[in-house]
Structure 1
Amino acid sequence: MQRKEFLQLSSLGFLGLCSCGISNVNDSRKPLAIQLYTVRHSIQKNLELTFEQLAKLGFTGFEIYGYNGKFFRKTANEFKAILDNNGLKVISSHHRTGMTDSEDGTLLKNWEKTLDDLNFIGAKYAVCSYLPEAERTFESYEKLPEILENAGRISIQNGIQLAYHNHDFEFLKMDGENTFYDFILKNTSSDLVKMELDLYWISKADLDPLIYFEKHPGRFPLWHVKDMKSGTKEFSEIGNGTIDFKRIFRAKEKAGLKHWFVEQDSSDKDIFESVLMSRNYINDNAFFKT
């Protein structure tokens with residue numbers, strides 16, 4: 001794909017950049033970070049140009065996904081060179097358990113090799129990202145704490161912190177009283193297994209993040225920050241939805257927040273236009289500068 005063709009695919013994002021002024025996108029007191037799943041379709045077309053575009057938008061921290069022995073079909077050396085050339089840093093990486101996946105890069109398969117590669121590119125966190133439907137059973141949940149603890153122990157030994165990322169299905173009741181999420185929290189070590197709290201999914205489940213921060217202080221060093229439309233509860237640009245981020249960010253110290261990532265799983269616009277809208281809202285609201 002030629003550069004001209006790629007730019008045309010994301011013209012809305014670049015038009016927004018021009019209207020706002022590229023020279024001002026790095027005014028934030030702390031660099032912005034994004035979960036790359038947000039721009040997965042662009043990455044499939046051209047990884048390097050996607051990274052260039054995100055850097056121009058002011059995003060210099062990444063949470064990655066899809067490692068299977070390579071990073072987006074790049075070796076660790078190739079991927080690190082791309083990051084370095086654009087002044088970018090990987091903070092965290094998403095991985096599955098391996099209970100039903102056969103690829104490398106899961107908690108149960110070649111985990112130490114995965115950690116070696118994450119260390120090489122400079123990542124500090126590895127996150128259990130998602131349980132496919134086949135793993136959302138009582139039997140799988142009963143196995144999950146041990147899988148997380150073992151992976152977390154190996155991760156700590158290799159200088160990386162393990163965490164668990166939620167969707168909304170973890171907030172279903174497991175035994176009439178406790179949710180699956182509560183079960184994970186109660187049956188894993190707070191040192192070995194931290195939590196990456198997705199503010200959209202917990203809000204969609206009609207639960208309050210601050211209650212969890214009070215019950216488990218310091219256990220939520222990573223957040224996904226994305227908004228939810230009124231009524232439909234679909235994904236929305238940050239600031240265009242119903243989530244009270246100001247209230248949540250006031251509790252960041254209790255939560256133990258270290259890093260947070262912009263994410264939007266899907267959009268009714270060009271995704272780079274949505275990312276730009278979120279970025280502008282973040283830059284306009286001081287409580288995000290953490």
Structure 2
Amino acid sequence: MNAAARSQPLDDRLSKKSFDLLAKYIYDYSGIKMPITKVTMLEGRLRRRLRATGLPTFDSYCDYLFKHGGIEAEAIHLIDAVTTNKTDFFREPKHFDYMMQHALPDIVKRYGERRIRTWSSACSTGAEPYTMAMVLSEFLASTTPERDFFVLATDLSTDVLQKAQRGIYSPELLEPVPAEMMRKYVLRPVDKGRQEMRITPKLRSHVGFARLNLMDASYPIGDRMHIIFCRNVLIYFDKATQQHVLSRLCDCLLPGGYLFIGHSETVAGFNLPIRQVANTIFKRI
């Protein structure tokens with residue numbers, strides 16, 4: 001740590017001008033709303049960027065970003081610092097029950113022997129896409145074991161993508177995984193002194209990770225998907241951004257494909273080519 005970083009005043013606060021500049025950039029880049037009530041949270045998240053860049057104050061950090069061209073190099077780090085990445089295995093478990101009992105049988109019936117393509121569009125550290133992969137593997141093993149599947153896992157944050165690719169988790173995070181799935185899909189450490197466990201290489205081979213910004217005009221995901229999860233992301237966007245994201249997600253769904261959103265989210269008021277089939281679960285018309 002250099003002298004400037006060491007001398008950072010503990011009582012340094014973001015000025016209103018600097019906060020407004022950061023909030024506008026974060027919104028334009030990621031669609032994430034940053035009201036003034038989140039100023040303390042933003043300060044806490046950005047302190048490590050001050051240490052990393054060696055800048056003494058928040059205002060000097062903003063000058064570096066917006067007056068001296070630093071934003072090009074710093075953008076990904078800034079967005080990584082402010083994104084929220086809560087994740088759990090089998091979070092909102094009724095979604096995975098519906099996926100197993102209704103969505104996947106319908107997809108197999110509709111699309112025959114095609115490879116099943118699914119997308120976790122805000123995958124965080126990987127719990128959601130690996131849960132999807134477990135459900136897909138279990139379903140296909142009991143119905144059509146010759147069929148292949150793929151889970152695309154994307155996120156805006158490069159930090160969480162790196163963690164997700166490793167597939168290493170604490171026992172506490174893996175607690176919701178059923179015992180039989182734990183036996184099949186999770187490796188316990190050989191070193192008894194270590195606690196962390198790892199998703200098996202076979203299951204990881206069905207999951208591909210990539211950085212993707214849901215604010216982009218289009219989503220370069222290849223062929224359209226049978227199932228898309230976009231859960232607990234829309235709550236951070238305003239209505240216009242929600243419409244933007246949901247419309248493009250629908251464009252990425254095959255006819256008859258399924259969209260899952262978070263239980264605190266809604267599509268009410270939007271003109272979208274989907275119909276509701278269960279709580280926060282929708283089918284592409």
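Going by distance in nm of label points 7 Å out along Cα→Cβ at positions 205 and 237, which of structures 1, 2 comes out largest?
Across 1, 2, distance in nm of label points 7 Å out along Cα→Cβ at positions 205 and 237 peaks for 2.
Using distance in nm of label points 7 Å out along Cα→Cβ at positions 141 and 229 for the comparison, can you identify which of 1, 2 gives the largest number?
Details: 1: 3.0; 2: 1.8.
The structure with the largest value is 1.
Given a value of 4.8 for distance in nm of label points 7 Å out along Cα→Cβ at positions 157 and 269, calculated from one of 1, 2, which structure does it belong to?
Values: 1: 4.8; 2: 2.8.
That value comes from structure 1.
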Discussion item. With volume of the Cα convex hull per residue in Å³ as the yardstick, tell me which of 1, 2 scores highest.
Written reply: 2
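Matching task: 3.5 is the computed value of distance in nm of label points 7 Å out along Cα→Cβ at positions 117 and 277. Pick the structure from 1, 2.
Numbers: 1: 3.5; 2: 1.8.
Label of the source structure: 1.
No lab work stands behind these numbers, since they all come straight from the coordinates. The structure displayed is predicted, hence computed values, not measured ones. Cβ atoms are built from the backbone, for glycine too; each structure is taken alone.
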